[in-house]
Structure 1
Amino acid sequence: MELRHLRYFCAVADHGSLSEAGRQLHVSQSAISEQIADLEHEVGGALLNRSSGRARLTPHGQLFLAEARKTLLAADRAIEITNRSLLGQVGSLNIGFFLWGAGGFFARIIRDYRKLHPDIKLSLYEMRTPEQMEALTSGKIDVAFARPLEPPFDRTLRAELLYRDPVVVALPRDHSLAGKRITIEALTAERFVLCDRQMTPGLFDGIVALCSAAGFSPNIVNTSGNWSGVLTLVESGEGVALVPSGVRYLCPPGVVISPLVSQKLYMGLTVAWNPENEGPILRDFLRLVRENKDRIQRTNGN
């Protein structure tokens, strides 16, 4: 059954005649008559009584009219929602993030986007960068705030650098260097706690290279699979740690963050997405992030 049949039938019921329905729909009376005849043949009975010169609904036609109006309303609603979806006005957006990396700006971006697009359903997923890359590839999330892309994901995903997160020193609060500006040479005799290389290979290798350039190899006494674990080890007196400055959002009371001077070791924070899944909703979100890039960099000290 075609929607056109239903529209023609409802028009006849509204205007009382085939001729008036045809004028309102800008089609011929014969076309209306043919469509109604096809409809009656399909339902298996008469829907209109034409004997009086006017088109009056039969009892079956009255029942059919109520259901036809519901169907047309549902169809119109479906078309409206689809059109709005194509324009990026309704739908959903799944966002991946890691708290300490996006803590300085993430909440504000989300609030701003909700105000601009109240009909978009946002789902937020806290996950580490490797998990974000897998989720972007599988389509579980649409966009991620993550570390820069590494192989093999740099071949299939896209990313834009938002800011560079400087590496700082995490020390026990009672350490003699706590609160001071620290050079890498000042850490020559220190015990080091690092995040596992498999989690942050770029930073792990960068720290080793930085120490090597200063004339020593870091005495790595322990590692952890996450930054909370690294900070707990530091607080326990296991050693000092070189960490991205964003980790300060996770700092326990017994840990102090001090700047590392005369070095160029950073970890980037990017917004990443899968170009195969890019649509109007994602493009609007990326546009908002780009418009706020200067403010994001100021917030994070770049």
Structure 2
Amino acid sequence: MDTLDGIKTVIAVVETGSFTAASERLGMSKALVSKYIGEVESNLGVRLFNRSTRRLALTEAGQSYYEKALPLIEEFTELVDNVTGVQANPQGFLRVSVPVTFGEMKLSSVLPKFLKKYPLMQLDIQLTDKKIDMLEEGVDVVIRIGGVDDSSLIAKKINTYPLILCASKNYLSKHGIPQTPQDISVHNCIIDSNFRIGKHWPIITPDNKTQSVTVTSNVSANSPRAVKEIAMAGGGIAMIPEFIVEDALKDGRLEVVLPGYHTLEFGLFAIYPHRRYLAKKVRCFIDFLAEEFS
């Protein structure tokens, strides 16, 4: 066992909480993870983990080892990056968590461009709309649309995406075209249950005044793409991120409601753990996101 492999294995077990999760994060078998941990403990002459059939608990020595091992790995990463120089291509495995819709509609199509630029990189894209624990799941970068409420993480803002009020031409011809924000309250609206605003929609007037409109709805969905499909089928007025409906607005399947008015805007963020040194592979991916989506 290489000493660095042992250190990385201990860190992975601590941060994921199990040998199984650590093996998935490191791309090795559970048996090899267990072997490496055993060898590290044997070399040190102390037990780093208390094992039982139900749980894995970090000992006091294990906690001390982990806290001192983290900066060592960071320094080694920095050393390698500095020695190889800024011209060297980043290499290694990068795990990225991304919202399902953004990942499918935007990110996936540009990934071959990133891999062509950095051929020594390997990507694992995890599509989920759920909040994750980056350390526990071994994620290097999280892409999120919305707010960032974890002060232990660093968030780089890439862009801002406005929400668009829209409906199908067929729906508007049957039910009328709203002329003021309050007109929306008499229409059926499609609720995206991912949004905390629920049925209280903030509408910003051309003179920058915000009005809260309580809408009526007979359908909600926790997917913006589903909301889009319902709207295109004539289900009512929807509030959807612009990047999701831009194609439907261009070809006439959807029409903007209350042009000149605005509503919420969501930030697109690249989020990563607060480390003293940021690995080159992470920096290159975040820079790539900025190039493609800013």
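Derivation of every value follows stated rules applied to the coordinates shown; laboratory data play no part. What you see is a predicted model, and the numbers here were worked out from it, not measured in a lab.
Observations
- Winner on percent of Cα pairs over 25 Å apart, for residues 110-213 alone once structures 1, 2 are ranked, highest first: 2
- When volume of the Cα convex hull per residue in Å³ is computed for each of 1, 2, the one that comes out at 168 is 2.
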